[in-house]
Structure P
Amino acid sequence: MFKSIQAKVNAIITVVLVLVFLFFSFFLDEKLRENAWQQKIKQAQLLYQQLSFLKTYIGKHRGIWIKNPKGDDFILKEGNFGRKNTSIVLGDLSEQAVGNDMYNFKVVSPNPIKKRNKADAFETQALMQFKTKGTDTEIYKIDKKDKVLRYIKPMVTKEFCIKCHPEYTVGDINGGISITIPIQDTLKEIRSSRIYFGIFGISTLIIVLVSLILILSNIVTKPIKQLTDRAEKISTGDISISTATEREDEIGALSNAIERLRISIKKLMK
């Protein structure tokens, strides 16, 4: 199939470079996706931390007082004021976040009083895992179908929670904060980066491949062809052509060996 050394070496170089390119492409793609997902996870962790700070602040002050309360969504009413506890406030905030293109969240519970706190399949499974994995557990998944990051971490009962929830025990897990973050922008960035690295990688591969082939041709293939032509002429009786060279590599050694043979033949012919 490949009769010349040039063709064989070119084929080997091409295969090796393509394999190296594919390996590094896969490696870079994995690192790119990992870094992108880690950024989204950190965003969810930061949001959870902020909500936890808010929950603690409201809980330690036993809720938020609202003037001229409407509805029954209060744990206590006094005159023109009504008090909402931590769960109610976070629930109200979660409703305000609906439609936000940055994130959504909700407080979920195994036994919700309100429909908005009902857990879906992902959240229900997470709440079950919290019971065995502990209070520091965080669970997340990349949902590429819906193009969102799902993240949930438990709500741990603190001492101030007992004032409004005497049926709870300090340290227990009685729910979780579920966060949803869109990842359309991340998926677009990954696709754009793949295209960029693909174009850059293929261009680099072609440049390196062509450069190696040209270097190989000038250093090895062309000198061997020239030496072959001269040896062919010597074999036909033309001993006037010298093959001597100043090269000190293998091709130089071969050229000088043929040159010595030419000189020996010339002496014998005299």
Structure Q
Amino acid sequence: MAGGQWYLSMDRTNGRWGKSDINILMLGIVFKGTAIPIYWMLLVKRGNSDTQERMALIQMFIDHFGKDCIKGVLADREFVGKDWFGWLLKEKISFHIRIKNNTITTNAKGLKVDIDALFYGLKSNEQRCLKGRRFVWGHLVYLAGLRLVDGELLIVATTELPETAIATYGLRWEIECLFGCFKGRGFNFEDTHITDKARIKKLVALLAIAFTWAHRTGEWQNEKKPIKIKKHGRPAVSLFRYGLDFLCDSIVRLAFKTNHFQQALKILNSILSPVCS
């Protein structure tokens, strides 16, 4: 992933174990069907993040990689608001963010209306891109809408031309795949029932390294022996699962697969070297 520009997906995962709330705000790089965890913050409260917390994560990325590496920020309806949009615009950071259907905007005549009225009449799977920018929370943005199969309306606010806004926003889902790998589809993070905040921060760091190791191993394995594509056109397993299965097999059968494990350690070293240098 060295060089170039990346989409950054921001989301939050939370749970309640006993009397303790676990609330993690995470920023990931969209990459090959998932998101590579890069920065995160353990929130000491229940519920949504605030603008300062979101800014802090983005600023961490900028301080390390530079603003020019950000192709755009992708986020769901939680990550909205006047101050948040204002900061992204001031910093000239592109974004594709879903907004709530009851948000107030302006029509073609500049009159205030509920945003869903501008997408009235859309049929299932039909999109509409509004011409020109509209005011949302006092800021001018482009708007695009899609009627989902279940009838719900998906509206995206973006700094870019709206024709590709829906497709680009769809990449946000890749951080959900990451959370799934952290949980039931991979490491079963929640089964630890750890509630101490300091220990959780360390555990998330270990999970981030383990996830990246498994995913990179899956990429390497896929180059050697490509994952089978099923009839519906999707791969039989994800790169993460392909790599994780290889690592587990190499460790369990270490006496018989020393070469495999040594190769896996080389991959781990390639991941850790830039971090530790």
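Among P, Q, considering only distance in nm of label points 7 Å out along Cα→Cβ at positions 179 and 259, which has the greatest calculated value? Please list the in-between numbers first.
Details: P: 7.6; Q: 4.2.
Top value of distance in nm of label points 7 Å out along Cα→Cβ at positions 179 and 259 goes to structure P.
If helix-only ellipticity at 222 nm (-39500 (n - 2.57) for each DSSP H run of 4 or more, over all residues; to 500) computes to -11500, which of P, Q did it come from? Attributed to the structure labelled Q. Taking mean count of other Cβ atoms within 10 Å over residues 83-90 as the criterion, the top-ranked structure out of P, Q is P, with the highest value.
Supply the structure label, taken from P, Q, corresponding to Kirkwood radius over Cα pairs in Å with the calculated value 20.6.
Going label by label, the one that fits is Q.
Between structures P, Q, the calculation of distance in nm of label points 7 Å out along Cα→Cβ at positions 35 and 67 yields its largest number for P.
Rule-based calculations on the coordinates, nothing more; no lab input. Owing to the predicted nature of the structure, the values given are computational and were not obtained by experimental measurement. Cβ atoms are built from the backbone, for glycine too; each structure is taken alone.
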